[in-house]
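The data blocks that follow each hold one structure.
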Structure P
Amino acid sequence: MDNDILIPQGGEKMIAIKAALKADTEGAVSGEQFTLAVSALTDATMAIEAEGYYSGQRLLQNDSDSNAEGEIFIGRNSAGVNTAIASEEHEVVFAKIASVTNANADINNTPIPTGSLTFAEFTFTAAPHQNTSGGSNSVEIEKIEAIVSAVNMQFDSTSFYIYNTENSATVSLCTSTGETGTLTVTCDGLDASAVSTYISQDDSINLAMRAAILSAQISPGVSILQASLNPLSNPSLTGVIEWTDGEISRGWVDIGITSVKSTSYRLD
């Protein structure tokens, strides 16, 4: 018997099930969706079978009544009818964004200057893959929408732009919803711009946002500046980061965190 699947009396064990997907050279199709499930069936092909370690007696399959009689219950913690266990829906991609992190070299609480400032910089990393049909698929970022907190300070709302740090002379203009307060800065159409937003598999790029600060302190008191990308990792909340795997455009990133913040600037 495999000791890895022994479950002690009154104990529990977590078992992870992963699917091995085919590459595009083997017939995979970007955009296909699937789920993993544990069946609720109690006859024919049963999802779970077990026996007592010492007794060697097979456990009964659930008979769906309200009595716990040494049975295997699926999808519930007490006696009753089995319920199938289904995973979240997954989607096949030929390339994907694996992580987004802060890359701004300034430390938190750096004083806010007047003039042009690169106030945000993010590293985008693509996951490794084996999709090579017609060439290795790359991630291409098409749009970034940042929330910028500009407390007691003022931007020139027409001065926002984004660039790849490998070539700071090539930029793409962004739009802002205002000059001070909570701003939404949108850098759209990046796939059609001269700024390179391609990310090869298992590689990274740094994209930075820059703008002109007209006033670092509108009135006496604390000024704060910080950009963030949120909400992330929720397929029902789209538009913060839009990208393509070379086949299909998508409006969200699956990176396991809901927000990425750049450096926080402060002026007392």
Structure Q
Amino acid sequence: MEKGKLITKGHIVTDLKRMGVAKGMTLIVHSSLKSIGRVIGGPVSVILALEEAVGADGNIVMPTQTEHLCDPTEFEDGYTDEELKLIRDNMPIFHPDLTPTSYMGFIPETFRKQDGVYRSPHPHTSFATWGKDARYLTQEHGHDFSLNEHSPLGKLYELGGYILLLGAPTNSNTSLHLAEYRQNNTFVKEKIWDVKVKEGTEEVWTTYRDINNESDDFDRLFDDFYRETDFVKEGMIGEATSYFMPMRQMVDYAVGWMDKNRN
């Protein structure tokens, strides 16, 4: 670990409160542990600080997506037919209590294992939640159109949740995917995803429908939202430059932005 200021859970709680995080809030968190600095206790201290900041009447939500369970041709080619069959035949199904996250980072990977945390059942785009509404936020996460208004994101929007980018890049803002289902243009086409599930006693490959979600322009969208509105608060949490904003206002803005800028 590089030399620098030692950061405690108490420091993080103070910084979160200074950013505007308050008791009773529902907060979706995207995080980078490395960006926060030399945290005593690592991801555990960050998680406990987040939970202390919102209290027992609040909720903490983190994406726990599992890209590695997709069909092997989805993100990598070059397999032989024999290798593809071997991978597909032996790919495990999604186990909410066991399956690790894909590229989410140390904080959500630790968070999903905590007692009292619920994880939604979607095999590719699950979310983990802690707090008063944790069970509600994660139940009935259907396969089709998995980030729409019926998903945990839609329920976060309904509850008036907030977004915290805790040292995370601005293009990691998962909440913006909700806006993609509401935009009026045809930028995002429908896509069929392969997924392995359990049917009876058998594990079989099947498909579900979704849109071809795109995040390449999320950083530009965020920059415009930050410049054109007063909803984003910027501050330091530990050593991490962080951003805090209301989800509903950002998603509503994003719908219009996408209609204008995507074609």
Quick check on the output: 0 is helix-only ellipticity at 222 nm (-39500 (n - 2.57) for each DSSP H run of 4 or more, over all residues; to 500), derived from one of P, Q. Which one produced it? P
Top of P, Q by distance in nm of label points 7 Å out along Cα→Cβ at positions 67 and 219, largest first: P
For the read-out distance in nm of label points 7 Å out along Cα→Cβ at positions 19 and 203, a value of 3.7 was computed from one structure; give its label from P, Q. Q
Output 0.60 (FRET efficiency 1/(1 + (r/R0)^6) of positions 75 and 99 (r between Cβ atoms, R0 = 35 Å, to 0.05), calculated) maps, among P, Q, to structure P
Please state which of the structures P, Q yields 15.2 when mean projected area of the Cα convex hull in nm² is computed from it. Q
Mean count of other Cβ atoms within 10 Å over residues 107-114 was computed and gave 19.9; which structure, P, Q, did it come from? Q
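Read the figures in this text as sums done on the coordinates, not as results from a lab. Worth saying up front: this structure is predicted, and the values here are computed from it rather than measured. Cβ atoms are built from the backbone, for glycine too; each structure is taken alone.
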